[in-house]
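Every number here is computed from the coordinates shown, using simple stated rules; none is lab data. Please read all numbers here as calculations on a predicted model, not as lab measurements. Cβ atoms are built from the backbone, for glycine too; each structure is taken alone.
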Structure 1
Amino acid sequence: RFEDVVSGAGPRGTSTLASGRVYTMGSRALLTCLDEETGTVIWQRNLEKDVSAKVPQWAFSGSPLVLENLVIIFAGGSGDNGLLAVDSQTGQTVWTFSTAGESENYTTARFIRLADVDSLVFCDNQGVHALEPKSGSPLWNYKPGQWSNSMKMVDPQALDQTRLLVSLGDGVGLCCLQVQREDDKWNISETWTTTQLRPSFNDSLVLGDLIFGFNQNIFGCIDAKTGQRLWHGGRYGFGQ
C-alpha cells in the first residue's frame, strides 16, 4: 500500500486488459496478472525484491504495455533492469534495458511504427530511446538540445510515421523529432521546439494538424507542423 498527502492511497497506473487477463502495476512495484472474469491471480512479480526496483517519490505510475506475448513496464531496477519485458503467460523476464539507475520516471513505453519500423519508444534522462520490441535491442537514441533531467511524466506520441512528439521535461516544453531511416541508418533531427505547451502530467491530444494540451495550468492548442500557439484559454490546474 502506498499513500501520500497529495494523491491519497491506491494505485496510480491504469490496468491493461488483454486476452482475458488483467495486467496491473501497483504503486509499490507489484506487477500482477489476474483472470479477467474471476480476479484470480495467475502470476505476480514483486519488482522491488526481484530487480531492486526503487519506489519513486510519487510511486509507480506507468501502465503495463502488452505486445503479443510480452508485458513491458518501467521498473527502475538495478543494473540493466530499468525497462523490463516479461512473458505475459508466466511473468518470467524476457529482456531488460538499462535506464542508468533512474528511478523517478512515471511514464509508459509506447509501441509506435516509425519510418516503417515497429518500435518501442521510451523516454528517460538519457533521452529518447527506440527499441526493437521483441528483443529490447536499441534501434536509436536521441537527446534533444533542451532535454531536461527533471522527472519524466509525459509519454512520447506519434504525430505520423516520421514525426514523434516528446516532452522535454516537467513544465519545460515539447519537441517534434523527425525520424528517418535509409540503408539501415537512422537520422533523427529536431523539427521544432516550443514552450507554448509545457505539460507536467498530461499527455497531449493530437488531432490532425492540431495538438491540444496544457501550458502548465492553462489549456491551449498549437500547430503540429510548427509548434506555434493557435489559442489558449481557461485555467484548469495542471491536469490529472
Structure 2
Amino acid sequence: MLNIISNIPEAVKIYKLLNPLGSEENTPTKFVGGCVRDLILGHKIKDIDLATSFPPQKIVKILENENIKINIKAINFGVVTAYINNYLFEITTLRKDFLQDGRYAKIEFTKDWKLDSQRRDFTINAIYCELNTKSNESFQLFDPHNGKEDLINGKIKFIKNAKTSINEDYVRALRYLRFFYSYSNYEHDPYVLEQIFENKNNIKNLSQNRLKTELKKIIIINPKLKIEKNLLIKDFFSYIYPDFNSIANLNG
C-alpha cells in the first residue's frame, strides 16, 4: 500500500518536528482521522490531523521555533492548529473526556494511546498511523478497535454503544450520518436510528454554527440527500434543518 502521506512535504515536516530524536517515546506523534482513512483507501489526502502525547505548550514551542503559523484558540482542549503553505494541520494532545453532557466535556491529558482512542466516536476514526519517512511504502497502524477492517468493509461502528456515544456528544449523530454517506456498504442500523431520533430535540438545540457546519459536510458528500430513502432520517433532517433542501441557505 502506497504511503501517500509521505508525498506531502508539509506533512512530513510537521511529523518530523513532532517526533524529535531522543523523545521518551519512539513515536510521540501519529497521524489520525481522515488522512489515515484516505491513506488506507488510497484516496487523495484532504484533512490532516495528528495526535500527540506532547502537552499543547510543548507543541506551540516546537512550532514557534520553526516560525510556523499557528492558532491556539482551542488550546484549552489540547488543540493546536498549524499552517504550512496550503495545508492545515490540527494537532491534538492525547486526552480522556469525562463529565460529558452532550454538548460539553471536561478533559484530562494523558499519554495513553488506548485511552485516547476510547474517547473517540467511531472505530474508523480511531486509527493512528506512524510513518517511515524514508520510504514511500512503509507505515505502521495502531488500530485498537479494528477500524481498518470496518473501513474496508464499509461498517460505521460506534466505539461505545450508540446510546452512550450520542448522549456524550450530540454532534456524533450528525457525524454518524456523514460517515455513513461516505463509507457505508450497509443499511442503517435501526438501533442507531432510534437513538438519533430520540435525541432530535437535543441535537436541534446545538448552536446554529455547529449544525450548519455539519450539514455542509454532509451535503458535500450527498447533495440534498437525494439518495436517502429512509423516512425516519428524512423526518429527522426536516426537523433539524427545516430548509435543508436549499443549499443557498448554507452560505449565510
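For FRET efficiency 1/(1 + (r/R0)^6) of positions 37 and 141 (r between Cβ atoms, R0 = 25 Å, to 0.05), find whichever of 1, 2 sits highest and give me its label.
With respect to FRET efficiency 1/(1 + (r/R0)^6) of positions 37 and 141 (r between Cβ atoms, R0 = 25 Å, to 0.05), the highest-scoring structure among 1, 2 is 2.
Using FRET efficiency 1/(1 + (r/R0)^6) of positions 53 and 85 (r between Cβ atoms, R0 = 30 Å, to 0.05) as the calculated read-out, with 0.70 as its value, let me know the right label among 1, 2.
2
14 is what came out when relative contact order in percent (Cα under 8 Å, 6 or more apart) was calculated for one structure; which of 1, 2 is it?
Only one of 1, 2 returns 14 for relative contact order in percent (Cα under 8 Å, 6 or more apart), namely 2.
Can you say which of 1, 2 returns 3.4 when distance in nm of label points 7 Å out along Cα→Cβ at positions 117 and 197 is computed?
Label of the originating structure: 2.
Quick one: helix-only ellipticity at 222 nm (-39500 (n - 2.57) for each DSSP H run of 4 or more, over all residues; to 500) came out at -11000 when computed from one of 1, 2, so which one is it?
2
Name the one structure among 1, 2 that semi-axes √(5λ) of the Cα gyration tensor in Å, for residues 61-148 alone of 20, 16, 11 was derived from.
That value comes from structure 1.
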